[in-house]
Each structure stands twice: as C-alpha cells, then as structure tokens.
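Every read-out reported here was derived from the displayed coordinates using simple, explicitly stated rules and does not represent laboratory data. What you see is a predicted model; the values in this text were computed from it and never measured. Cβ atoms are built from the backbone, for glycine too; each structure is taken alone.
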Structure I
Amino acid sequence: MAGMRSRRVEVPRDHPLRKFFGSITMLSFEGINFPDPEVVTYVANLLTDFVQVDSLYALRDEEGRRLEYIVDMLILASEKGRAEERQTRKHIGDYCLFLSGLYPESLNRRAVGPAYYVSQGKAAYATVAAIDGVHPSGQLFRKLSARFEGCVTALNLGKEYLQDPFYQYLLRQMEL
C-alpha cells in the first residue's frame, strides 16, 4: 500500500470557506457546551480541507485506488514507520469523525455501523496523542479522543445548520 497521497489540493488559509466553517463549528460546539477553541479550530479546518475529495480520500493503495474502509487504513498504518503511522492514524480519526458526524446514515449501509467508526476514531486519535506525547498536539488529540462522541454530536448539529436554506445560499455564493 502506498500511503498518503502527496498531491492534495488545499483550500487557501484566507479562503472565506474557512471563516464560514469556523463560525458554523463554533456555533455547533457552543450548542453542546464544548466551546474549546483548539478543538473548534481543528474541526473547522478538517471540514474545510475535506471539501476537497482528494483530502477525504488521501490514503491510497499501490495502484492509486482510494481506501474507503477502516480495516484497509489500519493495515496501511501498521506497515509504516512512526511518522507515517501518525499521519495515517490522524487521517483515520479525521475520516471517522467526518463520516460519523456529517454522514452517519451512510455508515448504516456498511458491514459495520456508526459505533465502529466512533471507536476507531477515538482509538486513532489516542494513538496520535501517544505518539505526540507531551507536545501540545498530544493534548489536542487526547481531547479529540476523549470527547469524540461530543465532536460527532456537534457535527450533527452543524449539519442541521448547513441544511438551512440561509446557509445553503451563503455556500452557493462562495467559490472554491
């Protein structure tokens, strides 16, 4: 398996979409009484980055096919060195958070359900935290792991906001 795809398209740091997702994410996390600025910023950036499908499916096999199943991603993580394992586990956590938070209905059509994605996301972030140790990022990933279900709930709430006609209008006005 090849690993993280290097030709990811990044949304520019000053793009209005980042501010938009930042506002929606803060509102959502305040709605569940977890307005942690570090977590909110991380999740808002995750949402913005995953607008690009290549970022959502950054893990690829040797033939360049995207990996969509957690088990394949875990196999990839186990085959890599420490730095690449960290990036792969981080992606697994991000992928699980994104799908279980915004598209939980899609997980019911798979062999495993949303609870599996939650447990794998928590475990992935816990592994990243362990690798990062005492570095500030270690603390962030410990919070993401410990409060994973809350982050999923906040994303569910954010999805409701995004489905509102007003926010739909704002999204259509932004060019990516």
Structure II
Amino acid sequence: MTDFSDLQARITAALDRIGTGLEAIDKAGDTSKTEAADADELARLTEALEEERTANAQLEERVRAVREKQDQAVETLASEVERLRRLLEKEEAAVARLGQVNAELRANNAAMREAIGNGVAEPHLVNKAMMAELEGLRAARGADRAELDAVLGELGALVAEAEAGVRASSKEESADAGR
C-alpha cells in the first residue's frame, strides 16, 4: 500500500503542479489579454488623438481665414470712411460757397431795388446782379455735382460689394462641387 500511497502522493503533487501551471498560464493569458487590450486601447486613443489634431488644425485654419476676412473688411471700411469724409468735405465746401453767393445775390438785389426805388437804374448794379446770379448757378451746379458724385460713389461701392459676393458664392459653389 505504500506504493499506492506513494503514487497517490505523486499524483496529488503532479495535480498541484498542473494547477499551479494552469494558474500561471491563466495569469499569463490575462496579462497577454490585458496587454492586447492595452494595445487596442492605445491604438484607439492614438487614432482619436490624430483625429483631434486634424480637427484642431482645421479649426486653426478657419480662425486664420476669419481673421484675414475680418482684417480685409476693416481695411475696406476704413477706406470707405475716408472716401465718404472727402466727399462730405467737398459737399460742405460747395454748400458754403452756395451760401456765400446767395448772400451776395441778396445784397445786390437789395441795392438794385433801392436804386430802382430812387428812379435810378445803374448798369453796374445790373451787371453785378447778373454776375452774382451766374455765380449762384455755378455754385448750385457744383453742389449738385458733389451730391451726384456721392451718390455715384455709393452705387459703385454697392456694385463692387455685390460683385464680390457673387465671386465668393461662385467660389464656394465650385469648392462644394469639388468635394
């Protein structure tokens, strides 16, 4: 029976060793599964990081484009303000000249009325009145011209803006068609 006990002890020891080996294999399998899971997670995270970097680069490009567009719009508005300021100065000068000519015309007309009231028709007053009237007409024409220039300038700006909008929309359409 000692043989039997020895065999039983040996079998038990062998089974213990097998159990220990299986546990080690399970642990190694779990480790390799964990390493595989970690590798998969690392690959997924790396891919997500690359996607975020791409999205970030696209956003930075959009921000740069918006800044350029904004800077261009500011420059355009500044030049438009300067152009309108110059037109306003021209109009103000024309209106001031018109006011001055009208004051001269009123003074000459008053002098002519006084001369006619006294029964004296003085040719130099008539000439002076005619010259003042002509000057008044020229000043009125200059004021009208300044106003027309302002209107034409505004129309030109609107046409240029509309053309730019048409060009931009056609570029967007061609870019969308290319996608």
Work out relative contact order in percent (Cα under 8 Å, 6 or more apart) for each of structures I, II, then name the structure with the largest result.
I
Which of the displayed structures (I, II) returns the greatest value of distance in nm of label points 7 Å out along Cα→Cβ at positions 22 and 166 on calculation?
II
I have -37000 for helix-only ellipticity at 222 nm (-39500 (n - 2.57) for each DSSP H run of 4 or more, over all residues; to 500), calculated from one of the structures I, II. Which structure is it?
II
Structure from which 14.9 was derived, mean count of other Cβ atoms within 10 Å over residues 126-133, options I, II:
II
Value 12.7, calculated as distance in nm of label points 7 Å out along Cα→Cβ at positions 14 and 102 from one of I, II, is from structure II
Computing distance in nm of label points 7 Å out along Cα→Cβ at positions 110 and 134 for each of I, II, the value 3.7 comes from structure I
Suppose Rg and Dmax of the Cα atoms in Å works out to 47.9, 171; of I, II, which structure was it derived from?
II
If you work out distance in nm of label points 7 Å out along Cα→Cβ at positions 118 and 142 for I, II, which one comes out largest?
II
